[in-house]
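Multiple structures are listed underneath, in structure tokens.
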Structure P
Amino acid sequence: MIIVMKPHYTPQQLEGVVNVIKQHGLTPHITYGVETAIVAAVGEVNIPSLDPFEILDGVETVKRISQPFKLGSRQVHPENSVFPIDGFHVGGDDIVIIAGPCAVESKSQILETAHAVREAGANALRGGVFKPRTSPYAFQGLGEEGLEYLAEAREQTGMPIVVEIMSQVQLDLMLKYVDVFQVGARNMQNFNLLRMLGETRKSVLLKRGLSATIEELLMSAEYILAGGNKQVILCERGIRTFETSTRNTTDINAIPVLKNLTHLPVILDPSHATGHFDYVAPIARAGIAAGADGIIVEVHPDPAHAASDGKQSLKPEKFAEMVKQVKAIAEVMGRRIAPVNKPVTAGW
């Protein structure tokens, strides 16, 4: 249920509401407004009547949450969630750009790519060090060595790093290095992992599963939110359909639908959505026009020799062209590309 406090409620009144919620076996989650507060009471307990809450001091209205996803719903949090990620904000009027290779292959490769995408206007650097590959014989990533290279790239460019986490056992190691945890499509419903990420206070980029519905994506986000971590970014990355001319089918519809249903930021991955470098820029433009809060793109200095996903990776010069196009679309939509404020460290 949602409990809306009266304007100018007192801290004692809010505490009283929280105590009654806990007495009924529910968990309170508070969203503070300018003059009021909204308290979401969530849990498995079914409350037959709202009367015990409506009569509490300081309470203005009480209503049930109609959506199965509670904390991610706009009923609970009507305004867009906006939160900082080391130098920029996601979820507001600015559009963020995350770019980098599918996999970190060497120190020179990730440093070259980091400087190139930063120069073109990227806000954050992506790079995989633990890779969920279809074949057990394919390149599986550099592990901690790759994390060290990413950390050096962050030091030189000022960009925070976005890295995919595959398992709970990787969490302690990655906490030392990573700014944003990426949960890949294959782990969208790894609920144990989602619970653990909910206990952290680092941003989480949650990708839609290959065959997941929008509601299933939001329910997965709910696991993270329920743990107290409110910094969740949703990512549409294409879904599996009968079409074989592209790697996946880009669900552009998902962007405005998600923006209508949830307050969480929504970004698009045109690389995985299409699987081919020729289609990345057009789909990136379409995503921004549809209302996405950002894009995450694969960029590699030598795609022909990439260890993974070279076919869908842009060369740095093509990425720079795409950023200019996305910037133009953003301006038409009354938005802008998030500025890059931090200076590049000398020595590259």
Structure Q
Amino acid sequence: MILVIGDYYSGTGPALVTKYYISSLSSGVFPAKKGKHPAAVKGVDYIASTGKAARLFELLVKVPRASVLFLSGHSRQNILAMRIGKLFGKRSAYLMHGAVEYENSINKVPDEQMAEDERTMMEMADLILAVSRQFEEWLKERYPEYAGKISHVTNGIDWELIRESATEDTRASEGIISVGGGMPRKCIINVCKAVEKLNQKGHNITLTVAGDTGADSVAIDSYPFVRDIGLVSHDELMREYHKNKVFVQNSVFETFGLAPIEALLSYADVLISKECGALSVIKKTEDMDIINDPQDIDEIAVKLENLLINENHTRLLVELDKENTSWKKRAAELKAKLEGIK
């Protein structure tokens, strides 16, 4: 039995990935609805409790029964699960959604405890899984001592999202959206500067910013055209993608992240930096789809203006391989890797 351990309920990107794996490892279907847990199935189980005490009880009961542990993300509870697993001879795979120590330094919020937790999980894991091939190579270069046990499983795509998109197009012709809030690694402040240049040329762009506050939040919110919606639910974020003409992700470091894919599935045009792991599955991009330098305001402005006039979502969607990018396919790849460490 595969035991999935990790946050699946908070609404964050990593939690959504965990929830997809819980439901697709066996069936390939995503049956979880609002207010309901994804159902455990034969051969797969997960830690359903959200409270610390209840989670500990579940770990003590379920870890000994498992054949392999699949830990999604880093946390003190996940470290505890690995330690319990070691006592019972259980091997474990650690899915890294990001590089916490490195990203916190970029975001100007260093946290030694989080960094130590991440390093502990990397050391204890029998297999370390990155969420994109690019991230795998980055991890091997940064942590050569773990290179022999680092591999990857690329995040999947929920193709059902296309069916759920609104049929009536209420998209703002000069609406742009970016996700990441005030985190400096997302470089949304440079998107603001680019939009300011375009509005000075006569455009009337509203830039919607979703995500938590961070070191750049005050500067971002100082621009009059910014609509800061903060942290919102996944459903609300999907509606926001549908309302805007262009989605932009200007990150200086991005392991994968589902946002560009979900924006495409909402028929928004997409502009992303060359550092984004989503390029693992977005094929046949052209120069005007990619920001080569997230610090180059002029480049960002030129490419945003092009997408306000033209579009790229049709071309990019056509090139996505529906079968090979599905969560069913990703679950099969994950199962094969987990079989390899049992």
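One of P, Q was used to compute FRET efficiency 1/(1 + (r/R0)^6) of positions 47 and 303 (r between Cβ atoms, R0 = 41 Å, to 0.05), and the result was 0.15. Which label is that? Could you put the intermediate results ahead of the total?
Values: P: 0.15; Q: 0.40.
The structure behind it is P.
State the single structure among P, Q that was used to calculate FRET efficiency 1/(1 + (r/R0)^6) of positions 151 and 311 (r between Cβ atoms, R0 = 35 Å, to 0.05), giving 0.45. It must be structure Q, since only it matches. Each of P, Q could give FRET efficiency 1/(1 + (r/R0)^6) of positions 79 and 239 (r between Cβ atoms, R0 = 30 Å, to 0.05), but the derived value 0.55 comes from P.
If distance in nm of label points 7 Å out along Cα→Cβ at positions 159 and 263 is calculated from each of P, Q, which structure is the one that comes out at 3.1? Considering all the candidates, the number was obtained from P.
Looking across P, Q, the calculation of distance in nm of label points 7 Å out along Cα→Cβ at positions 135 and 207 that yields 1.9 traces back to P.
Have a look at P, Q and say which one yields 14, 47, 35, 4 for P(r) over Cα pairs in 10 Å bins from 0, in percent, for residues 183-286 alone, as calculated. Numbers along the way, then the final one.
Working: P: 16, 47, 28, 8, 0; Q: 14, 47, 35, 4.
The read-out comes from structure Q.
Laboratory data are not the source of any read-out in this text; all were calculated from the coordinates shown. Everything numeric in this text was worked out from a predicted model, so none of it was measured. Cβ atoms are built from the backbone, for glycine too; each structure is taken alone.
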